[in-house]
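Alright, structures below, take your time with them.
Just so it is clear, none of the values below were taken in a lab; they were calculated from the coordinates. Nothing here was measured: the structure is a model prediction, and the numbers come from that model. Cβ atoms are built from the backbone, for glycine too; each structure is taken alone.
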Structure 1
Amino acid sequence: MLVVQDTLVSEDILERRFVCDLNACKGACCIEGDAGAPLEEYETAILDDIYEDVKPFMEFDGIQAIEKKGKYEIDEDGDYVTTLVSSGGRCAYVVFDNGIASCAIEKAHKAGAIDFYKPMSCHLYPIRVQKLPEYEALNYHKWHICMPACECGANLDVPVYRFLKAPLIRKYGEAWYAELDEAATACNEGRVEL
């Protein structure tokens with residue numbers, strides 16, 4: 001693990017290669033899984049506030065799921081997650097473009113309807129953040145549906161942390177990212193060991 005300010009960063013985030021290949025996976029991370037996308041507690045209030053502005057960008061069954069179950073749910077661990085259309089199904093905020101899943105929240109943002117980009121866990125994927133008493137631990141989440149992204153990242157030689165530069169800066173800031181990048185460069189050059 002690498003310590004960057006108040007975070008612990010897994011070596012996998014520096015060493016693994018990753019670039020989403022939506023033509024291959026079709027956005028499967030938004031469709032598969034046991035629960036919706038993890039939400040920070042503050043994001044629940046944002047979802048409450050922006051729903052009416054996001055609704056015109058949503059699919060009908062997603063709207064039905066949210067109006068029946070709410071804009072977010074609590075999973076079996078007691079954490080907030082996005083609502084699913086059905087149990088073990090896709091996120092209610094998913095929309096399809098030419099058979100590829102994308103996010104209605106992100107579409108609303110890009111259209112200028114809202115200021116919120118999308119939930120942080122979605123923006124950071126495949127990094128998952130675990131809150132510890134004194135740190136946040138950033139770990140790489142390995143999932144078979146992302147094999148095309150691993151292959152694409154390997155072909156382009158793009159490490160996870162570089163692919164996710166924008167969301168990492170969104171969450172932790174420019175100075176934090178610069179420190180991570182410097183540490184990763186030092187590790188790659190053999191000046192520092194993890």
Structure 2
Amino acid sequence: MKNAVINVDLIRQVVDSFPNGGNWKVFECRKVIREPNTLLATWKDLKPLEHTAGVYAILLPMMLFDRELTLPLHAPKGKPKIKFSFKLKPLPGDRYGVVYVGRSTKFGQRWHAHLSLGERIASAQVKYGLMDCKLIAGQRRALAYLRENGRVVYHVLNGPENCANRDIVELTLCARFKPPFNIKSER
């Protein structure tokens with residue numbers, strides 16, 4: 001097994017080519033999930049990526065984010081929520097904005113969690129973020145919106161030798177695009 005190292009040239013290339021260049025791939029959620037109005041979705045098109053590692057971003061149409069919004073950050077038990085205000089900026093030449101950036105060693109498992117009903121965990125931040133901002137009421141409606149309108153952009157960075165590179169790419173994209181649903185209060 002190779003040692004994990006930070007490859008600055010690779011990181012720069014991956015970040016600078018986001019979201020349309022280099023080896024970035026994209027899928028529209030509505031084209032991948034065959035039964036968008038049911039809880040049972042067909043994931044066969046994502047099966048080849050089930051055990052693939054890399055970095056991804058979830059994009060949503062800007063029309064939902066046309067004003068400054070407030071996201072109440074969930075604080076530790078007994079602590080008051082912190083109100084986080086943000087205004088999403090569109091990607092250049094697109095009507096979509098980056099709402100979440102993540103990394104995973106199993107794309108299929110992570111995306112399934114994002115695009116299915118479930119508890120408030122890291123891979124559910126987009127659904128719950130839509131609800132917490134009072135943009136969409138209820139998990140089922142938020143999930144339906146995400147499945148119909150979401151776009152996932154991903155870059156494969158397989159292998160344990162790339163674990164540091166995945167981390168740095170994720171952090172750099174977060175710093176550059178300020179995705180609101182990545183923001184959490186201290187725990």
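So Kirkwood radius over Cα pairs in Å, computed for just one structure, reads 17.1; which one of 1, 2 is that?
Working through the options, I get structure 2.
When Cα Rg over 2.2 N^0.38 Å, for residues 24-63 alone is computed for each of 1, 2, which one produces 1.39?
Value 1.39 for Cα Rg over 2.2 N^0.38 Å, for residues 24-63 alone corresponds to 1 out of 1, 2.
Which of the displayed structures (1, 2) returns the greatest value of FRET efficiency 1/(1 + (r/R0)^6) of positions 136 and 168 (r between Cβ atoms, R0 = 25 Å, to 0.05) on calculation?
Once FRET efficiency 1/(1 + (r/R0)^6) of positions 136 and 168 (r between Cβ atoms, R0 = 25 Å, to 0.05) is tallied for 1, 2, the winner is 1.
To test your reading of the models, identify which of 1, 2 gives -11500 for helix-only ellipticity at 222 nm (-39500 (n - 2.57) for each DSSP H run of 4 or more, over all residues; to 500) when calculated.
Clearly, the read-out refers to 1.
Where is relative contact order in percent (Cα under 8 Å, 6 or more apart) largest, in which of 1, 2?
For this comparison of relative contact order in percent (Cα under 8 Å, 6 or more apart), the top structure is 2.
Any idea which of 1, 2 comes out highest on distance in nm of label points 7 Å out along Cα→Cβ at positions 80 and 160?
With respect to distance in nm of label points 7 Å out along Cα→Cβ at positions 80 and 160, the highest-scoring structure among 1, 2 is 2.
Given a value of 16.6 for mean count of other Cβ atoms within 10 Å over residues 56-63, point me to the structure among 1, 2 it was derived from.
The correct label is 1.
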